[in-house]
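**Q** Following are the structures in question.
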Structure P
Amino acid sequence: MAAGTALLPANSQATVAKPSLEAFSEGAALLRGGPLMNLERAYQVMAEEALDGLIVTLPINFFHFTGYYDHVAVRHDAPNSFALLARDERQAPSIVMNQFLYYYSFVDSDFDWPGEVYLFTGWDGNIGEGKTGAELFKEEPKARAPFYFDDKGEAPQRDFETDRLDVLNKTLRRRPASAGAEWGLIKAARNMGLDRGRIGVDDPVISGIFEPAGLAATTVDADHAIRKIRMIKSPREIQLMRIGAQLNADAALAAVKQVREGATHREVRATFFSECARRGNLPLFLQIDTVTSEVYDAELKEGAAFAIDAVSLGFHYYGDYGRTIFVGEPSRSMQRATDAIAIGWDAVRDRLRPGLRYSEIRAIGREAIKKAGYDYDVAVTPHSVGLAHTDEPGRGGANAYWAKDDLVLQENMIISVDLPVRHAGIGGSAHLEDLTLITKDGGTQINDIGDRIVIV
C-alpha cells in the first residue's frame, strides 16, 4: 500500500466513532472552582521550606494557583500576572493582573476566585519617564483610566459583554487600579504581609521589583517548594487528570488503530495530534519505535513491532501512555518482550501504596521479570506526573541542579512507571505505561489499562 494511503480514511467504518467533547466540558467546569492546588499541602511545604509566602508569575504556576492560563504571558514569553499566597492561612490569596486582560479574558471564565484582585493600567502621561531603580518607587504616579470597549449602541450588547463590564466595575470599586504591575504587586504584598520575611518566587523579575522598592522581604528561588506542592494533588486536580489521561489514551489508540502497512512515522504522529485535538487535548509528542525526532521518518511495514509513548495535555495536565503495536502477527521474540514487561507491571501494580520508595518499585518490577525467566533490561522507572511530565522535586533542595530523587510514594500522588525494553536486536521495540493514583490503600489506574499490545 502506498504511504499516502496507509492510514485508514477518516470516514472508514473501522475508525473509532467521533469522540464527544462531553468529558472536556466536565473538566472546563472543574477549572472554575478557584485555586487548583492542594492548599493544605502548600501551607505544609511553606512551613517545611521556611517560607512566609509564595509569589509566582510563570504561566503554569499562575494556572496552578488560579485555574487561569495566561496566554498573553505565553505569547510574550515574559511575566504578565502574579499570584500571591501567604503562609498565614488567615490571609486570602491574591492576584495582580493587567486591567484589560482581566476584563477581556479572565472574567469570561467566571472563576470562583476566593481572594483579592489587584488590577493595573499604566501611568497617566509620561510622569517619571527616564527614572530607574528606587527613583520609580518614591511616589506612585496617577494611573491611566481603565480601558474597555465602548458601547456603540447600534445593537443590544451580548450577555458576556455586559458581564465583563459589570465585573470589572465591581472590582475597581473595591480597589482602584494601580499605575503599573510593579505598584500592584507592591500593594498586594504589603496588604498580605509579604513585604517582609522569606518569600519564595519563581522568576527574578519579582526580586527586581521588591529590591528597588525597598521592601524588607528576602526573595528566594521557590522551584523546589513548588514542585513539592504540585506532587500531591488536590481532589479537583485528580478529577482533571482522570479526564485528560483517558482522553490521551483514547487518542493514542484511535491513531494507531488506523495504521496499515506503509504508514509513516509522520503520518501516525499527525493522526495522533488530530485525535487529541478532536477530544480537546493539546498534543505534545508521540514517540514511535523509540524515535522522538520530529524530522526522522520511516515506513511501518508488515510484521513491524513498535512502541509508542503518547503525551498530550488535558487542561494543562499531562497524559502519558505507552503500548506496543504490531502490524500483523507478532514475532516470537517480540511476544516474549511484551510478556515480560506485562509481568513486571502487574507485580508493581500489586505493591503500589504510600510508603513505597521509587527504588523499591524498580526492584519489584525487575525481580518479577527475572523470576519469570525473562532476561530483559527493562527500565521500570517511576515518575510523578502533573503539570509537568516529571512533576517532582529533585535532590539537593532549592537552587540545586535537578537530579532524580528516591522519593517515597504519598497519598494523592499520580505516577507513571515507564517499562520500555532497553534492547536492540529483538525485532522491534516494546513499552508499557499507564497513570496511577496513589490512594491510602494502594494504587488505582486513571486511564483504562486495556490490552498491553495492539494488533492492527
Structure Q
Amino acid sequence: MNQTRGSPAPLPIRTIDVIRRKRDGEELSRAEIEYLVRAYTIGEIPDYQVSAWLMAVILRGLSRAETSALTDAMLRSGDVLDLTEFSAKKVDKHSTGGVGDKTSLVLAPLAAAGGLVVPMISGRGLGHTGGTLDKLESIPGFNVNLSVPEFRRVLAACGCAMIGQTAEIAPADRKLYALRDVTATVESPYLICASIMSKKLAEGIDALVLDVKTGSGAFMKEEKDAVFLAELMVETGERMGKAIVALITDMDQPLGSQVGNSLEVIEAIDVLRGAGPEELRELCLELAGWMFVLGGVVDSVADGKTRAAELIQSGQALEKLRRMVKLQGGDEGVIDNPERLPRSRYTLTVNSPASGWIASINCEAVGTACVVLGGGREKKEDGIDPAVGIVLHRKAGDAIRAGETLCTVHYNSEARARRAQEMLLNSYHVADEAAPVRKKMLVHRVIRGSGGK
C-alpha cells in the first residue's frame, strides 16, 4: 500500500471508542456513525454494544449533523425504491405512535381511492404504543412481509400497500427499531427522526404527512418536545427534496374507543363505513386532507377533507381496503364480517368507584395495560395475541356514576387480566361532579416546510 512518507495510516474505528465519545457528549463524525450502522446491520457488532450507544444517545442527544448522518446511513443500509413508473404522486403518512392510533388503516386506502399512490412501510409496536403491522396481522392470512416486486404488484393493482421493512429496505432501521423497543431507548427525538425518515425516504415517496403525538400517551409528553421532533423531521425531509408537513396532535387519551389489534381493525373499518368515534373520523379526514394537498389533488385542506368524506360516503375507500387485503393474502371477508377476526375468550368490566366527571386518563397506562394483556411485547421475544384489548366506554370530559362501566377488558389470561384491570382502574381520574372538563383540541398546530404550502 502506497502512503505519503510521514503520514500515518488512519486508525480503524473501534466500537467502544464510538460509545465512549457519545457517552462523554462529544460529536461523532459521519464516518463513525456510518461505521456503527453498517457494522451492526451486517452483524459485526453485538446488541449489547449498540444498546450502550443508544442509551448514550438518549442521555446526550445528537447534533443536527449527527442526526442527518444517522438518517442517511440508515437509509443507505439498503435499497431506495424507484417508483417513477407510477405517474400519480407517491404520498405517505406516518405517526410517531399513540394508544388506539389506527389511522394508517384508514388513510392508506382512503388516499389511494383519491388517486394517490401510498407505498406505506410501517412498524411494529414500540413500548406502550400499538404497531400497524401487528394490527394488519390480526387479519387472517394478511402478509406484511412482501418482497419488493410483490410490493410493486400490489401498488399497481390498487394504489396502496402496507408492509414491514423488507431485507432490501432500511435493514438498519429494522434491527435498531427492535432493539430500541426492549432497551428503554425509544423516546429520543433524534432516534425517532432517523428511524422514521430513513424508512419513509426509502419508499420512493414525493411527499409525507407526519402525525406527531403529544400528551400522556405519546413518547413526547410535552408539546414543545413534539414540536422539536416535528421540526427536526420536516427539516430532514426537505433536505432530501420531499414535501413535508407535520401535525401536532393530541394523545392525552386513547384515539377512538378500541385499543388492541383486531379491535382496532374493526374500528378502522367502521370509520371507512362512515361511522366510528367522532375524533377518530375527524383526525383521519384532516390527515387525508393534507395528503391530498401535498399530492396535488386539491388546493386546500378544506377541499381535501371534503374529498375524503365523499370517498368514504361512496364506499370507494372501503373497497380499496378490501382490495388491498385480498391482494396481500388476507381474508377479505373480515370487511363485511368482523366476527372473522380473532376474538378473546373472556371479557371483564372495569367500573367507576365514584360519581363525577372523568378529569383525565393516563393514556400511557392504558397502552401498557394492553401490552400486559398480550396485545404488545413486554420482551423482545414475546408474541402478540391479536384478540386481546380494551374498549373504552367513557373518556375525558364524560360524566360517570359509581358502578358504571369505564371500560371492558378482552382477555385470554386471567392473571394478565387482573394486572391490566388494576392498571386501568388507576388510569382514570374522576373529579367532583361540579367540575366538568373541557375537551382538548385534536390538532394542536401544524408545522409546514416550504413544500407543505
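What follows draws every value from the coordinates through simple rules; no lab data is involved. The shown structure was predicted, so the numbers you read here are calculated from the model rather than taken from an experiment. Cβ atoms are built from the backbone, for glycine too; each structure is taken alone.
**Q** Taking distance in nm of label points 7 Å out along Cα→Cβ at positions 117 and 445 from the coordinates of each of P, Q, which one would give 4.3? Let's see the in-between values first.
**A** Numbers: P: 4.3; Q: 3.6.
Computing distance in nm of label points 7 Å out along Cα→Cβ at positions 117 and 445 on every structure in P, Q gives 4.3 only for P.
**Q** Something else now. For distance in nm of label points 7 Å out along Cα→Cβ at positions 53 and 293, the calculated result is 5.1, so let me know which of P, Q that is. Intermediate values should be presented prior to the final figure.
**A** Details: P: 5.1; Q: 3.9.
Only structure P yields this read-out.
**Q** State the single structure among P, Q that was used to calculate distance in nm of label points 7 Å out along Cα→Cβ at positions 85 and 413, giving 4.5.
**A** Value 4.5 for distance in nm of label points 7 Å out along Cα→Cβ at positions 85 and 413 corresponds to Q out of P, Q.
**Q** Taking P(r) over Cα pairs in 20 Å bins from 0, in percent from the coordinates of each of P, Q, which one would give 25, 57, 16, 2, 0?
**A** Q
**Q** To test your reading of the models, identify which of P, Q gives 15 for relative contact order in percent (Cα under 8 Å, 6 or more apart) when calculated.
**A** Going label by label, the one that fits is P.
**Q** Using distance in nm of label points 7 Å out along Cα→Cβ at positions 61 and 429 for the comparison, can you identify which of P, Q gives the largest number?
**A** The structure with the largest value is P.
**Q** Which one of P, Q has helix-only ellipticity at 222 nm (-39500 (n - 2.57) for each DSSP H run of 4 or more, over all residues; to 500), as calculated from the coordinates, equal to -13000?
**A** Considering all the candidates, the number was obtained from Q.
**Q** Oh, and also: Comparing structures P, Q by mean count of other Cβ atoms within 10 Å over residues 173-180, which one has the largest value?
**A** Numbers: P: 16.2; Q: 21.6.
Biggest value here belongs to Q.
**Q** Also: For distance in nm of label points 7 Å out along Cα→Cβ at positions 21 and 309, which of the structures P, Q scores highest?
**A** Q
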